[in-house]
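Next up: some structures, all given as structure tokens.
Bear in mind these aren't lab numbers, they're just calculated from the coordinates by the rules spelled out. In this text the structure is predicted, and so the values were computed from the model without any measurement. Cβ atoms are built from the backbone, for glycine too; each structure is taken alone.
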Structure 1
Amino acid sequence: MARIAGIDIPREKRVEIALTYIYGIGLTRSKLILSSTGVNPDIRVKDLSDSDVQKLRGAAEDFTVEGDLRRQEGMSLKRLQDIGCVRGRRHRMSLPVRGQRTRTNARTRRGSRKTVAGRKK
């Protein structure tokens, strides 16, 4: 099993797709890494040689991935919340941050609500 950036990438998938299982590496960055290392993107992870895995490991270290990236994003959100700006308050209240409407949509962000018809106050 190939282990890159602390993640066991799936053995049966093509290398190009398997690299995207690492947080912070998408398809574009995966293609960039493969072209810079010279590894064929069409072969499966189980068919990689040890030298290829070492090359990929070295190339992945050039980017901010996994724990460092998660920590960096968390610190950015915490900073917004601490200074009390609108974006930080919206994050804290679990509401959409970028100006979307909340009267009807925003179910993903707000969660499902129970409807109470004709409730007396």
Structure 2
Amino acid sequence: MSFPFDPQYGLITVRAELEGPSGNAVLQLALDTGATSTLINVGMLVSIGYDPALEEERFQVTTGSGVEFVPRVTLQKITALGQEKKGFPVLCHTLPASAGVDGALGLDFLQGRTLTIDFSNGLITLA
């Protein structure tokens, strides 16, 4: 199954559905093949029942502005690009409104699959 994107826009965004303890959310995530881990905006996670502040362990993340330590929560379920993953861990971080996305879909989500990005036709396939 292929999913459309705008090859003229620059940033490739994909629709993702998250399932949490108290609800579901539909997000726009940047497809980030430079990120080893998937990262979701803290506010979105809190809105569906996760509390990243309760997580004791912190993980190192290198951002454009430096190194930070962020919590990680395990999602009940995430669906994106036609793939569903249960018990999927994601890093939690506050993103500025100017980011224009709710997080980044990283290599951990893509692992073990074949990702095809067709810029000529504006289609992404994850098989």
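From 1, 2, which structure was Kirkwood radius over Cα pairs in Å = 15.0 calculated on? Walk me through the numbers before you get to the answer.
Details: 1: 17.6; 2: 15.0.
Matching structure: 2.
Ranked on distance in nm of label points 7 Å out along Cα→Cβ at positions 72 and 104, which label among 1, 2 comes first with the largest value? List each step's numbers first, then the result.
Details: 1: 4.0; 2: 1.6.
The maximum falls on structure 1.
If helix-only ellipticity at 222 nm (-39500 (n - 2.57) for each DSSP H run of 4 or more, over all residues; to 500) computes to -13000, which of 1, 2 did it come from? Don't skip to the end; give the middle numbers.
On the way: 1: -13000; 2: -1500.
Only one of 1, 2 returns -13000 for helix-only ellipticity at 222 nm (-39500 (n - 2.57) for each DSSP H run of 4 or more, over all residues; to 500), namely 1.
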Next item on the list: Work out which structure the value 1.25 belongs to, where Cα Rg over 2.2 N^0.38 Å, for residues 16-63 alone was derived from one of 1, 2.
Entry: 2
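Work out which structure the value 12.8 belongs to, where mean count of other Cβ atoms within 10 Å over residues 8-15 was derived from one of 1, 2. Don't skip to the answer; put the middle values down first.
Numbers: 1: 15.5; 2: 12.8.
Answer by label: 2.
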Next item on the list: Output the label of whichever structure in 1, 2 has the greatest value of relative contact order in percent (Cα under 8 Å, 6 or more apart).
Entry: 2
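Give the label, chosen from 1, 2, of the structure having the highest value of FRET efficiency 1/(1 + (r/R0)^6) of positions 56 and 96 (r between Cβ atoms, R0 = 41 Å, to 0.05). Numbers along the way, then the final one.
Values: 1: 0.65; 2: 0.95.
If we compare FRET efficiency 1/(1 + (r/R0)^6) of positions 56 and 96 (r between Cβ atoms, R0 = 41 Å, to 0.05) over 1, 2, the biggest value is for 2.
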